[in-house]
Structure I
């Protein structure tokens, strides 16, 4: 039994050193414009979700999801997030595919995470991605407003949908009839 354990320890040590040598010698690809291998994507997503579960406080949004707060959140998104996460016309962001991993389009494929998760991501960013920490850059109220907007992007009140259509010349993501995926933003 002792020889088996010693063999396992030696085998794992050799495997670890080989992996380290593989990466240290430049064999591990680092291009940002390449699709991540499936295993790498799975491991990274699992690590991200496990870290969120462990570290993100389960806080409640202190702001009511009023029409004005949702409109303010939409504008914060447009000004600070749309370049990477998709514009309000649901088209892919110009930079999204050039990130490693690619940035998700939060308008055409909204997050189903709870608000505490979205807020924590916005406030602290995500290591090893291009997602910056907006805490200290945006006011906390603005981070909560964009959180409210993103968590309701598919189910916005009529007044907010109207603002989206009138201001950006495109129907909202949850706008139902009248969606026009080919219009350009007019803001």
Structure II
């Protein structure tokens, strides 16, 4: 797998209810997609949850980790041009799904419940057991997610939220790149659509 690159994640809040997500890698390549209808309502916070999970827990092959190595959004579905997702990407998606469930039902999910589901997934797929997540791990994700959601909610239609995702040289400890030098850019009123 190619080396991970720094990426700028940009989520634009459209004036017409549609949103756009783009990821621009350090080498200048970009992948992007438009979201409308139910997807426009759901995916910005889902995508920000991916950021919170992958940075707070140090997941290097989650969704944004793969994008940083050159995956395009079209690679995450049939016909799976890059092959099967790495196990960590599926685990990342499961964790994000738990946090999406929390958001939907407005109740916190316990680390023990999440660990049980992750253990079942690993056993079913003959994978080594995942590390056990603690309530402190989940609290770090929730804190980062709350910060990002507040920033997204403050974005006016026509503007965008930008966050930097950078795994290069970062410790395996789960240290948050935003807290360790990454930046959350203020909303911008300009947006160009890019193709890969």
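Supply the structure label, taken from I, II, corresponding to relative contact order in percent (Cα under 8 Å, 6 or more apart) with the calculated value 21. This figure was derived from I.
Taking distance in nm of label points 7 Å out along Cα→Cβ at positions 51 and 131 as the criterion, the highest value among I, II goes to II.
Looking across I, II, the calculation of percent of Cα pairs over 23 Å apart that yields 43 traces back to II.
Looking at mean count of other Cβ atoms within 10 Å over residues 43-50 over structures I, II, structure II comes out largest.
Using the calculated result -13000 for helix-only ellipticity at 222 nm (-39500 (n - 2.57) for each DSSP H run of 4 or more, over all residues; to 500), pick out the matching structure from I, II. Working through the options, I get structure II.
Read-outs: derived from the displayed coordinates by stated rules, not from any lab. Predicted, not measured: the structure shown is a model, and the values here were computed from it. Cβ atoms are built from the backbone, for glycine too; each structure is taken alone.
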